[in-house]
Structure 1
Amino acid sequence: METSVLDVKATSLEAFASQLRSWRLHMSWTQVEIGGKLGYSASLVSGIETLDKAPTADFAARCDEAFGTPGTFTTLQELVAREAYPAFFAAVIPFEREAVRIHGWEVGAIPVLLQTEDYARALLTSGRPQDSRGEIDRLVAARMARQEIGGAENGPLLWYVLDESILRHFVGGPEVMRQQLDSLLDAVDSPGLVVQVLPFTGDNQAGANGPISVYDFTESPSVCYTGCYGGGRIIEDRAEVADLMTVINLIRASALSPRDSRNLIRQIRQEIAPLDP
């Protein structure tokens, strides 16, 4: 009998939950005690053990440290994270962790690595009306887990160009969008992130074919990912990657400067509700 995607997804989540419960009981720790040792709430531990919540990479790493199981929980968490995405995208997840620079051109939504939880939830829910709340929760948790690279000591430089329409499209309604733009404004003032906006008045013909992500590595050739509805493509051919990097640079040349981009983001945010003086 063939195994469905949901069956495989449940198997990885069950494996992580089973290991967590088994090791916790082996150590004679309550959910409150292990939560304290990991720096997480008992309710989160309970949610992971009952499959209501998905573990993050940080949670898994702390489990390996607390239980003395190097790599066990981390490996299981990577499987859970990969299975939260379709097969055509799962292979991209390691690129984010290993890249020293990520160049992106976005036309449909705020980049996943910069999304707030509410924005991600609204975006996923709108496109997956058949999914249960638990399934959406696991997808959101997987997206939030990917953002941990932004706080890493040697995290990649992120350089995004966003189409202006992304900032003006109310995903989740005005309040969710207000919070998302506030978060984006805070982020653009942080080191390791460059954001430019391609305004409606800009020449966007170079990027008309869709979003592009290019991942640079220290010792390996750059890799590109281009997405489309229901699919995507990983590109490793050096000439083609170089061509797509040229496309990104052409878009950057037509985009606003980082300073003017921040001002436009702030202006759009102000149109939703007045900012504090």
Structure 2
Amino acid sequence: MLTVELSNHPADMLDDATRRREAAGKRALACYEDELIQYRARVQTVRVKRDRARTEHRWGVWLRLVVAAWTEKRRAPRRPVLVAGSTDAEEILKAGIAGEELVAVELGRALDDDWTLLHGYRNRRGEIDHLLLGPRGLFAIEVKNLNATVHIDGDRWQADKYDNYGNLVEQRPVADRKGRSPSMQLNEPADALERFLRERGQPVTVQRVVILAHSRSRLGQSRHPTVPVGTSTGYLLSLVGDSADQLDARQRAGVQRLIRHDHDFHDKNRATGSHGRRPPTPRR
């Protein structure tokens, strides 16, 4: 299987989160050091005044300065507690990246070079983790690395987490920052891609699947799911094997060119914040 990396948004987000954490730690340490210098200067000033008052036998002033020195010493700034390791947000991103890499590796072991895995495709409706393109069609893949039992009701997803004794310890919706469940995260950009390909002479069905990649992922109750959901790469491979779609080498090359063209257009607009007109579609 050939692999094409269009973008790696999770890795970029992880790098950004790590840089921000490290920068925040450096700022906090710099502020502490500035406060420490100022604190030591104040303490030293009070001590000098106290000792001078004692030498001059101004006992009332000396007593006040003794109290002032004691009070000032109690105001020593506290050294900031720096985060030694990754934050929760970084760990979530790492888990997501690990899940995507696991699926990519397992697909690479199972598929030959007639197949291409395009990683990190993006259009105006969102990002798709993987696009798998080969003789049996085009598959859009969303990977979730959830250590939980996932329940599905249409486009509403919920993750239930249990401890080692089988006790339910957490329930939460599975959604991105826009409130979209994994099925919505996948269907919205997949619909846009399918429409884009059809309008440009490639009426290819974008088949969709969500893979729960964590070794402890479980699929609970599932009512009216809007996309197929499996807990292994083997489930995806079974969908590939059952697909009735047929794409010859010329069709695959044309679809891949269009996918890369569409991704580059939206990725460039996202980076510049512009909404310019789409450039001409490359020839097939």
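Computing FRET efficiency 1/(1 + (r/R0)^6) of positions 55 and 239 (r between Cβ atoms, R0 = 35 Å, to 0.05) across structures 1, 2 gives 0.30 for structure 1. One of 1, 2 was used to compute log10 I(q)/I(0) by the Debye sum over Cα atoms at q = 0.09, 0.10, 0.13 Å⁻¹, and the answer was -0.57, -0.65, -0.94. Which one was it? This figure was derived from 2.
Of structures 1, 2, which gives 1.00 when FRET efficiency 1/(1 + (r/R0)^6) of positions 167 and 199 (r between Cβ atoms, R0 = 30 Å, to 0.05) is computed from the coordinates? Of the options listed, only 1 reproduces it. Please state which of the structures 1, 2 yields 3.6 when distance in nm of label points 7 Å out along Cα→Cβ at positions 15 and 183 is computed from it. Answer by label: 2.
Consider the structures 1, 2: one of them gives 3.2 for distance in nm of label points 7 Å out along Cα→Cβ at positions 31 and 119 as calculated from the coordinates. Say which. Of the structures listed, the value fits 1. Figure out for me which of the structures 1, 2 the number 18.6 belongs to, where mean count of other Cβ atoms within 10 Å over residues 47-54 was derived from the coordinates. So the calculation was done on 1.
Every number in this text was worked out from the coordinates using simple rules, so none of it is lab data. The structure displayed is predicted, hence computed values, not measured ones. Cβ atoms are built from the backbone, for glycine too; each structure is taken alone.
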